[in-house]
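Below you'll find a set of structures to go through.
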Structure P
């Protein structure tokens with residue numbers, strides 16, 4: 001099969017897990033994706049089948065939209081809720097305006113240092129492999145762009161939720177950690193949902209379970225390469 005699948009990725013699965021399940025389902029090896037989601041993240045995961053795999057690098061660069069939640073006052077090894085806590089603060093008070101200003105300070109073009117717990121390569125190894133060995137290597141900052149960012153919900157003693165539209169390659173975990181540093185208290189990502197990747201939207205995404213259980217057939221929801229990239 002040649003085409004594009006817009007999958008609503010469930011939590012507790014890697015992007016590669018999703019690719020593996022579809023490979024097994026349709027008995028086709030040539031399948032890739034257009035932008036990794038962390039295992040705990042949910043939402044739009046664009047799968048590329050057959051000839052569509054040639055579009056991977058182009059589609060990875062498309063802008064992304066996320067809904068994210070973060071917790072202030074706690075730093076972790078992975079910049080998210082699934083890492084070990086390295087520092088915790090409880091004696092701080094922040095106003096909503098200060099949080100909004102911190103978020104908005106990242107709007108526009110900026111440099112971001114990729115996290116150690118990422119799939120980027122360093123001398124033939126994934127960074128997360130090195131991180132699990134307790135190693136840390138120098139990572140060069142990469143230019144990213146935040147097109148839109150807005151605070152959706154803020155309760156001082158709880159998670160804050162925000163919406164962000166950003167360039168491909170932006171790490172939202174790192175953005176959360178950087179916002180926490182800008183506020184002087186630290187912070188980490190607690191949940192993430194990708195609402196859009198390029199022109200592929202969450203409202204059009206297909207639940208992976210529906211494909212696996214045979215409620216929907218892949219060929220019924222496979223998107224044309226030409227129509228989706230023109």
Structure Q
């Protein structure tokens with residue numbers, strides 16, 4: 001199985017399957033995908049995603065204004081289920097999404113999501129965890145930050161090793177030039193730089209550290225924010241072999 005799915009209209013579309021778990025099982029391929037924005041997918045891409053991959057559900061982590069400005073693309077016309085959980089929208093305090101120190105900015109942003117968007121993260125997990133909704137895709141604009149923290153939470157819940165969770169997050173850096181070219185065409189991202197959109201390892205390490213130290217790990221974090229235990233158990237049954 002290939003982790004990266006070659007598409008004309010997305011550069012960071014990849015499968016979350018294939019990782020071994022600490023209890024000796026493996027995450028199933030072709031059940032869960034993560035991506036950058038699908039707004040520029042071509043007709044051929046949509047046929048690949050809905051036909052070959054059998055995608056049934058999209059979980060969009062972008063903010064409302066991003067959805068309006070960038071659009072949903074041809075997938076919106078495909079008839080598959082759509083859910084929007086805007087991790088970075090204002091909720092009492094401003095998410096730290098600007099600053100020249102990229103590593104620190106993203107570290108702070110991931111911590112903000114961890115402490116301010118837990119309910120939305122749990123809702124996104126619940127949507128992806130339902131067997132009827134799989135195969136499913138979750139995405140943001142670059143498929144790196146909001147997608148990255150949700151991806152790390154999901155793989156951790158499934159029992160994937162921390163080393164593999166971090167390595168999966170860092171895969172975005174392999175296609176960073178393609179992501180930059182796409183982002184610069186989007187409203188609000190015209191001045192993006194390569195250095196400004198890299199995926200820094202310390203940011204995801206800190207996210208995992210604080211999720212463990214303050215909440216007791218990814219499963220406890222999801223339970224704390226309203227995910228029923230049966231949803232987590234069912235997700236593992238549907239995703240592991």
Structure R
């Protein structure tokens with residue numbers, strides 16, 4: 001897939017770390033991918049809350065995943081929007097379309113109606129997890145052999161914390177990874193190191209992958 005990029009960067013960066021040329025993002029191996037996605041989203045969309053329109057100071061911005069992370073949503077510019085803490089917390093694990101329906105119910109219905117809708121969504125999301133599918137747009141996710149992914153920043157310490165245990169618990173319950181890993185066009189791992197470690201420890205041969213065709217690791 002092609003991620004959204006600003007035409008140019010408002011602040012000059014060391015070109016050995018990050019640059020954009022012909023709608024292609026070139027990143028240093030040492031550059032923190034997730035942090036870069038937040039920064040580029042701000043460059044693209046600014047700091048206005050995507051749900052109430054309030055202009056936020058940089059230290060007030062929370063970054064909402066349009067397709068939630070626990071439903072497989074990757075941290076990329078296409079899937080991020082600035083949000084105030086109130087709306088980010090309220091949206092929680094809903095997709096944008098689901099949240100729009102929730103807001104209509106909130107405006108016209110009762111608290112009971114809202115709770116019923118949340119319960120309905122919970123069942124829907126649980127069924128998707130059990131079917132081993134992600135609530136993402138068509139074309140975002142593909143399947144790769146683990147051996148074809150270059151995890152040059154592979155860190156064994158990823159398996160020592162709560163994040164790894166959370167990923168492992170999800171795998172044991174549903175039989176698949178909680179979310180796809182993210183790679184550049186050449187297969188270099190950008191995000192999902194803990195899931196890669198889990199896949200290797202569990203001897204999983206194929207995993208879901210989001211391939212960013214206009215991102216290249218230098």
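A few comments on the model shown:
- Computing semi-axes √(5λ) of the Cα gyration tensor in Å across structures P, Q, R gives 29, 25, 14 for structure R.
- With distance in nm of label points 7 Å out along Cα→Cβ at positions 173 and 205 derived as 2.8, matching label from P, Q, R: R
- Label whose coordinates, when mean count of other Cβ atoms within 10 Å over residues 77-84 is calculated, return 14.6 (choices P, Q, R): Q
Each reported figure results from applying straightforward, stated rules to the coordinates on display, with no laboratory input. This one's a predicted model, so the numbers in the text were calculated from it and none came from an experiment. Cβ atoms are built from the backbone, for glycine too; each structure is taken alone.
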